[in-house]
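Enquirer: In structure tokens below, several structures.
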Structure 1
Amino acid sequence: MDASLIFLLISEVVGYLFWIHFAKEDKLSYRNLTSTLMFLVALVILYRIFILNLDFGLVLSIATLLAVTSWALGSLLAIDELRKESKSYFFILLVITCIRSFAYEPYQIPSRSMVPGLQVGDFVLVNKHAYGLKFPGTNYLLTDLKKVERNDVAVFVPPHTFCDTSPLEARPDLGTLSTAQSQLFLTKFLKLQKDRCTANGIKYVKRVIGIPGDEVEIKGYEIWINDNKLNHELISTTGGESLIKETIDSKAHVIRSLGLTEYAQHKWVVPEGSYLAIGDNRDNSLDSRAWGYFSEDTLVGKAEYIWLHWSSFSTLPTFARNQRIE
């Protein structure tokens, strides 16, 4: 646990206890001053939570629990203001927590890995119940795991973003690769892990092209799934950039090619409990070609709809890109 965050949380608890004391003693000026200081500390706590990449669903769940506890404490100590404020906060937090944890959660697209379908600055709604409901902030399933389908645009946490994941967990079939291939994967995976890992991982959004049991082979831009070659239709070519309509299981989407990986070759047999994911921007995507499979345990949800686009603070947000994600 981060020492700064622990200190801030202890400070907030001490401030809360002083607030109760001043409220009981009817010292209005001291109580208001304490409220102001607690508000400022709370803002710093939220900033630290953001910096530490803590799961916001879990944070909301804890805040909801604290609100109902404070509500009960206000009733017990006969502090009417504490009881009323805690009650109102509890219901607000409960609604937000339920929506974000069990219905839909908004995410902003930070990179160009899913261009042209998803642009930097797109705000997407992620269906949190598409693959089964999880207890907020954990991988514990409250319902049965629902089937992930090929072509789904899924949000998940890839293995290289966890500091304690071994390369063998990312590629259980590592022993079946040639010495050169396994060494290449190990070198790439360990470097990515060193540069990007956090205690809680980092959420990615990619297209699922391989589900458990699939044999997937990539040669340049051509993809075979279980010996069936995906259909590619050229849409346009401009300045070295090609847009191609790719069809997986009768579902079409558009991919982008720059001709940089024309000779790259990959082959996988997707193990149980794992999935293969790749970005639509085929020459500018950090995906399964680099870090292996992602686990069903790290599934977050399915990206379904673009509801807002805001490319930078120097521009105004727009709803012009509102559309269902294909």
Structure 2
Amino acid sequence: MGRVGIAFSGGPNPAEIVDCAALAESLGYESAWVAEGHGGDQFATLSGCAMRTSTIQLGTAITSLYVRSIPTIAMAAASVDDLSEGRFILGIGSSHKVQVEPEHGVPYGKPLSRTRESVEIIRALLRDGVVQYQGETVQIENFDLWFTPRRADLPIYVAAVFPKMTALCGEVADGIILTRSTLRTGAWVKEKIAEGAALTGRDPSKVDITSLLPTSVAKTRREALDAMRPGLAFYAGFFPRYNKLIAEHGFPAEAAAIAEAWARDDRKAAVGLVTDAMVDATSVAGTPEECREKIEAYRASGIDLPIISPFARGPGAKEVFEAAIKACAPD
């Protein structure tokens, strides 16, 4: 197998994630990515990973551009990059209005502008050590760093789902972070990245195409598929953006039904509406052999870096992640 990453989004606690990242490094994984959400501070967790590892790349997937100030994001990125001796990738994204406003009390708006301006600010601050900026969504009178970053040009990946943000990745990003991709996504994304890259004279092949792939490894395919239903119901029910994505993947009726069930707070019905075809189209699920075959299929479809993303909550979460890491190891 080729390049493979592992992503953590809740489940294991920070110390357990550090253990899992060390395991992934020992098995040949190229990168380990940590989300935030409600799972603990991602930069602190990645700093712990940096201290326990020596070769695996470490990234955020993703850091919300609304719940931290942009200079704070730049400082955190430079800090983890320094501790990891240049192994850090900053993955940023616009997150979701349904999370940013009610959960953090922060106004949400103009995600494309916010993303473009954030990339400009972070790059300027890391390069020059100081930044002043008057943008549409971010205004900074003056901010200066009190240390010299290890790398002034650390890679910045941007999360994208739909055409405009995907094209923006072609303009400004070193990589794109997709989620719940199908085997048709890679080819479409390459076209949009090329469109954006042409606007700034960039080489679109230099934009790394990655995707977070919900992953469930089990003794039987049925068990693996069943384990994926709650997560897909949550994504399609709670997040309008992901509901639209699932519909565009070829499941408009199912997406609408799940959203309706979620809106009336019938979680059991929402989970029951997730079909085998929906899970199979947007994830890696099955026996170890079936999961490895699906990862290779994603790679062949145009995803440069498949990133497995197991789902587990509560006691035993660490063991679920360890089993997936071992089953999908590239070596």
Structure 3
Amino acid sequence: MEAILEQISKIGIVPVVKIDHAEDAEPLAKALCAGGLPCAEVTFRTAAAADAIRIMTEKFPEMCVGAGTVLNAQQVDAAVAAGAKFIVSPGLNPKTVQYCLDKKIPITPGTSSPSDIEQAIELGLEVVKFFPAEQSGGLAKIKAMAAPYVNMKFMPTGGINAKNLNSYLDFPKIIACGGSWMVPGDLINEGAWDRIEQLTREAVQTMLGFELAHVGINCENEEEAMKAARRFSFLFGMPVKDGNSSVFAGGAAEYMKKPYLGKNGHIAIRTNYIDRAVNYMTTVLGAEFDESTAKRNDKGGLKAIYLKEEIAGFAVHLVQK
């Protein structure tokens, strides 16, 4: 998969924006970045699209800005000249796709049927847009189409919102979802940047689903850990589970048999998508992770990783749900 699509996959949500006035591009980009989504698909449905892309890419070079609703080679050229890093089209026009491929411009064309998928495969594509997603059969249809086309991945757009976002992203053949619920046109035209930032932040939190997994408390030795776990169990009726390096009382309290990371212990935070959480926390929040603490599954996927910093004497790590 191309590098720009890998980047989009780590972000998880692509805000699809329609900008009527180029002067709205900078405050909109600022709101998206502040809310946690340094990404935008600017649709070529208005005369301001190219100028908006140029402003976003110049003012916020860290953003992944692309052009959407691109219908022909002329629009491809205009978008790329403005700084677009990727192209999205509502349908699969072989001429437009081939034009992008010849110029090594990442393109994700719209598809909604097996015939579309086969055209995409013939053109050498690995990722396609699925549009309009909900109206074309939604997640059930994507799963059905993905079965025979095992190497194809999807970026659905159309009818996706906070309520169904995670059901789409849970399917591993979906790299990201496009949507406009956090950037509705009326709020852009009103200049309601604080509200757009809030909706963007809510979208990110919905996607990542951070929640407390457990708290680990450092004990001096195994005897102290077992004693503490049993007392906790006695008071609150939680089962004791003895492990190699710690003793759990229920699922929330872990007592370490010898001091581990953190002055006092550690706090584990669960997340829906650990790779996206790491990307968000590093690129948006400026957090740093200790790669030496990373734990992976048998396929190499990240399962857990610690932050470099401690908070109030506690180390903090993410855990994949």
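Taken together, the values in this text are just the output of simple stated rules run on the coordinates, not laboratory data. Just so you know, these numbers come straight off a predicted model, no measurement behind them. Cβ atoms are built from the backbone, for glycine too; each structure is taken alone.
Enquirer: To test your reading of the models, identify which of 1, 2, 3 gives 1.20 for Cα Rg over 2.2 N^0.38 Å when calculated.
Expert: 1
Enquirer: Let me ask something additional. Work out which structure the value 45, 39, 31 belongs to, where Cα extents along the principal axes in Å, for residues 122-265 alone was derived from one of 1, 2, 3.
Expert: Value 45, 39, 31 for Cα extents along the principal axes in Å, for residues 122-265 alone corresponds to 1 out of 1, 2, 3.
Enquirer: Same structure, new question: Comparing FRET efficiency 1/(1 + (r/R0)^6) of positions 82 and 130 (r between Cβ atoms, R0 = 30 Å, to 0.05) across 1, 2, 3, which is largest? Show your work: numbers first, answer last.
Expert: Values: 1: 0.15; 2: 0.95; 3: 0.70.
By FRET efficiency 1/(1 + (r/R0)^6) of positions 82 and 130 (r between Cβ atoms, R0 = 30 Å, to 0.05), the leading structure of 1, 2, 3 is 2.
Enquirer: Can I ask one more? Have a look at 1, 2, 3 and say which one yields 20.6 for mean count of other Cβ atoms within 10 Å over residues 226-233, as calculated.
Expert: 2
Enquirer: Cα extents along the principal axes in Å, for residues 18-193 alone computed as 45, 38, 24: which structure among 1, 2, 3?
Expert: On the way: 1: 75, 31, 31; 2: 46, 44, 32; 3: 45, 38, 24.
Source structure: 3.
Enquirer: To test your reading of the models, identify which of 1, 2, 3 gives 15.0, 48 for Rg and Dmax of the Cα atoms in Å, for residues 202-305 alone when calculated.
Expert: Attributed to the structure labelled 2.
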